[in-house]
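Throughout, read-outs are computed from the coordinates displayed, never taken from laboratory work. As the structure is a computational prediction, the values presented were derived from the model and not from experiment. Cβ atoms are built from the backbone, for glycine too; each structure is taken alone.
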Structure P
Amino acid sequence: MKAKPCINSLTVRNSHVLPPDTNSHGTLFGGRLMAFIDDVGAIAATRHARMPVVTASTDSVDFLNPVYEGDTICLEAFVTWTHNTSMEIFVKAITENLLTGKRKVCTTAFLTMVAVDENGKPTKVPSVYPESEEEKWLHDGAEKRAEYRKARRDDSKMLAKKFGTSLPWNTGEEY
């Protein structure tokens with residue numbers, strides 16, 4: 001497979017934040033923003049792999065600035081690193097007040113997407129290479145982030161095994 005530049009997977013999405021998208025504080029629901037992040041990340045990953053993808057993980061999502069009703073939200077995503085069947089995708093979300101033009105980064109996130117074949121099995125993806133200074137900076141830190149994700153996943157598996165599917169009051173009944 002031929003390696004591809006990061007920029008080939010660049011995906012940009014703009015949305016107007018309307019009343020159904022907001023909570024009682026007049027700001028974008030965090031879950032709605034997370035859905036936007038997953039959607040734009042999946043498009044970038046599919047664009048890179050040219051095959052279906054599934055979300056394997058989402059790193060922490062820190063809400064740095066609120067997104068108000070009437071603002072727009074612009075998400076930018078691209079593949080920063082690959083490893084066999086997985087891809088790391090960087091997503092940046094920017095809010096803009098359309099009346100004043102003031103823009104702020106409201107969140108950044110990293111997703112891991114895995115390419116799958118027609119049977120839903122992980123399949124190899126092309127490697128990616130950075131060109132800009134920002135892409136190089138993200139690419140250089142990707143392996144360390146991947147190691148952190150692996151350790152976090154191992155912890156999650158341990159918690160799942162320890163707590164299992166039984167009800168909290170230990171009736172033996174399962175969900």
Structure Q
Amino acid sequence: MIATETKLKGCFVLEPTIFKDERGYFFESYNQNKFNELIGKEVNFVQDNQSFSTKGVIRALHYQIGKYAQAKLVRVLQGKVIDVAIDLRKDSVTFGEHIAIELTGENRKQLYIPRGFAHGFSVLSDTATFFYKCDNFYNKASEGGIIFNDQSLNIDWGLLSDQTKVSEKDMILPTFENARL
């Protein structure tokens with residue numbers, strides 16, 4: 001596995017080593033010892049989540065604060081998404097900046113998003129199955145969010161505005177400027 005740190009410190013793109021032959025392929029999608037060595041810190045994931053979405057769905061931008069903050073290791077099992085992470089760490093030189101990368105069932109890339117980030121994704125394929133690990137349990141009282149189309153963030157979700165499908169809950173999230181950090 002190869003880990004490449006993004007412009008956002010502590011946020012890594014992980015690419016597996018894939019073994020292919022006439023039968024198909026094999027790869028190790030997660031190994032805690034290798035993962036911790038590659039990113040240079042110990043992370044213990046405690047919860048796995050999976051979602052299925054159709055083209056145009058935007059699930060964004062979510063995070064948890066305080067002692068319930070979560071690091072995530074995200075990947076796409078089937079389909080294609082634009083995955084977005086925003087640095088919410090006020091003491092970071094990249095505070096308020098984001099990255100957007102394409103994750104697909106074919107490229108098998110993963111994105112490690114440390115605590116202190118908001119996260120979301122948009123579905124570019126007809127359907128997508130999205131899978132992620134969390135290092136902390138969900139706590140409703142600690143959840144936060146930012147509206148997906150905040151103009152100050154200027155995120156390119158890879159979709160036309162008439163293609164987007166956003167939940168009612170996500171449509172009323174605050175702007176970055178007004179978010180509970």
Point to revise | Entry that produces 13.2 once mean projected area of the Cα convex hull in nm² is calculated, selected from P, Q | key: P
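Hey, helix-only ellipticity at 222 nm (-39500 (n - 2.57) for each DSSP H run of 4 or more, over all residues; to 500) derived from one of P, Q reads -10500; which structure?
P
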Study note, to complete from the structure: Ranked by relative contact order in percent (Cα under 8 Å, 6 or more apart), the structure on top of P, Q with the greatest value is Q
Point to revise | Label whose coordinates, when Rg and Dmax of the Cα atoms in Å, for residues 92-131 alone is calculated, return 17.6, 50 (choices P, Q) | key: P
**Study point:** Structure (P, Q) behind the derived value 2.7 of distance in nm of label points 7 Å out along Cα→Cβ at positions 140 and 164
**Key:** Q
Exercise for review: Have a look at P, Q and say which one yields 3.6 for distance in nm of label points 7 Å out along Cα→Cβ at positions 28 and 148, as calculated.
Suggested key: Q
Practice item. Compute mean projected area of the Cα convex hull in nm², for residues 20-67 alone for each of P, Q and report the one that scores greatest. Key: Q
Review point. Which structure, out of P, Q, was FRET efficiency 1/(1 + (r/R0)^6) of positions 76 and 100 (r between Cβ atoms, R0 = 25 Å, to 0.05) calculated from, if the result is 0.75?
Key: P
